[in-house]
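Take a look at these structures.
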Structure I
Amino acid sequence: MDDALQQLDQIVSNTLSSFEPKDAIFIVVGSLLLIFGRRLYWLALAGLGFAVALYLSREYLFFESVQQEVIVGVAAGLLGGILAVVAQQLAVRFAGIVLGAWGSFVIARILWPEADLLLAILLAVAGAGLGFLFAAKLFDLALVLVTSIVGAILISQHLYLDAAVQAVVWLVLTLCGVAFQLRRKSKKLRMRPRDD
């Protein structure tokens with residue numbers, strides 16, 4: 001028990017020492033997405049575009065400055081937000097493709113770090129296809145899932161936790177966001193008057 005409390009104290013002190021004011025913005029936006037995600041789907045897609053573009057620019061494009069990475073991220077975020085407002089169903093399907101591809105790619109790189117990049121890319125293509133099918137067939141559930149995943153990512157990445165703890169926090173937040181939004185939706189459906 002004492003070891004667990006010491007580990008928790010270490011996690012909290014590491015998080016607080018690394019915490020910056022910008023992190024609070026990401027945590028607030030992530031929390032809003034977990035709670036009101038279906039209503040703020042455009043924000044989720046803008047956040048997803050920003051996060052994916054920032055990740056890809058840091059890992060593979062090697063810009064000369066952080067400002068260039070952020071500009072690419074903001075441009076992708078704006079594109080995602082505009083796409084979400086103009087064409088909601090198309091935007092959610094696109095988000096399914098991006099989340100499926102990105103998630104599969106990241107998982108492949110974590111599980112098989114020594115594997116060929118081609119394997120990770122092939123898994124990303126398969127994940128993109130599955131993401132598209134999921135988003136197309138189960139639109140409302142996909143909207144809830146996309147906003148919960150993006151909200152959980154925004155929060156968990158700005159808590160500065162150990163990778164394993166961060167993964168658990170992300171999973172728990174995602175599940176809480178899905179449960180909260182689905183429960184909220186079912187309450188609204190029960191409160192509607194019947195047309196008899």
Structure II
Amino acid sequence: MTRYGPAIILLAAGKSERFYACGAAQHKLEAELCGKRVLERTLDAVQQSALTWYQVQPNGSAAGMGDSIRRGVLATQQAQGWLILPADLPLVQTETLLRVAKALRDDTVIVPRYCAQNGHPVAFGRHYLPQLTALSGEMGGRDVVEHARQCGQLINIEVDDIGIVLDIDTPGDLQTATEVYLEREGRKDRNAVIKAGGT
């Protein structure tokens with residue numbers, strides 16, 4: 001019998017209202033971040049994880065987070081759990097996705113944290129399938145997370161990944177993400193030089 005691992009649900013059905021309200025001329029997921037669209041950068045991390053994934057796209061009907069989560073979970077019901085990842089987190093690291101997936105159990109909810117801030121992906125074990133497929137509107141999985149907390153099934157994982165909290169809602173957020181990306185890539189380059197010099 002085939003056993004499926006957890007699936008990443010990539011939420012990309014939002015209307016980008018705050019981004020447009022700030023004067024932007026395009027959807028935030030189409031905005032460029034150092035040569036790639038925001039959505040492409042998030043997808044890079046997802047695809048490099050080698051986990052099953054499903055992208056929830058606009059379908060002309062309700063587009064609240066709860067609706068999107070329900071659609072994504074219904075499309076991947078064979079999975080052993082679900083990592084809920086908004087598509088506007090272009091700096092999330094593949095390593096973080098894998099850590100969250102590895103920690104997930106059927107009856108747990110995993111919330112990663114960076115510097116005392118809760119982030120994404122929030123992961124739900126298969127036990128929560130009925131609750132996730134009953135979601136609707138804008139509330140998302142907040143009530144499911146709270147229920148898990150009350151039952152002692154909520155697990156927080158501390159990660160060194162600012163990408164889990166750096167979502168793109170405004171052009172200012174995009175500028176911040178650009179600065180963080182350039183600093184992070186510069187640090188990688190410096191580390192590569194140091195490593196090469198030591199071999």
Structure III
Amino acid sequence: MISHAHRFIFVHAGRTGGSTIERMAGIPLTDDPRTQWLGNTDFADKHARLQHYYSAYPEQFRSYFKFTIVRNPFDRLHSAWHWRTRVVQDLCGMPLREFIDTRPAGYSFVERFAVEGMSITESVGLFDHIARFEKLAEEYNFLIARIGLPPGPVPHTNRTAAGDYRDAYDQQTVDLVRRKFGRDLELFRYDFAAS
């Protein structure tokens with residue numbers, strides 16, 4: 001999302017706590033009754049890639065505060081699987097392994113953050129801040145102060161009762177994530193054991 005009022009660009013990768021930022025910045029709730037009760041938002045550029053903002057808003061891209069939130073890919077995939085199979089219910093009954101196997105390449109952080117003509121390291125270097133889901137309360141406090149969002153209680157939107165992701169994996173699914181999302185794991189220094 002881009003906020004001209006607060007002069008920031010937020011690249012929201014799904015299942016990273018980004019809807020909370022959107023709600024705090026004044027984005028209204030979705031009309032979708034399946035997720036509205038959880039505080040979900042829905043708008044055209046909700047999950048736009050870094051390339052979109054780089055190309056569509058060159059002047060703002062140079063001057064606005066740019067940030068994103070990353071999450072351990074093992075945890076993020078488990079949360080997304082839970083979201084789609086139990087909350088949205090458009091993939092009911094799909095096993096975790098199949099869900100991971102069918103994620104498109106564009107689901108990875110590396111693909112979402114890539115800017116044409118730059119290495120992924122250069123692309124990620126365009127962010128002013130990369131928040132970590134694992135330290136979300138601390139990150140929200142920093143972001144509220146940095147981008148000038150109203151102080152006060154931080155709403156926890158789109159929370160699911162997915163449980164500890166490590167309990168849902170077997171060695172085959174761990175290996176599958178390492179194959180499909182190895183660049184994300186390496187770039188942001190995540191592994192299976194770290195939560």
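Once distance in nm of label points 7 Å out along Cα→Cβ at positions 85 and 133 is evaluated on every structure in I, II, III, the highest one turns out to be I. From which structure (I, II, III) was semi-axes √(5λ) of the Cα gyration tensor in Å, for residues 93-172 alone calculated, if the value obtained is 28, 23, 10? The read-out comes from structure III.
Coordinate-derived values only; no laboratory data. This one's a predicted model, so the numbers in the text were calculated from it and none came from an experiment. Cβ atoms are built from the backbone, for glycine too; each structure is taken alone.
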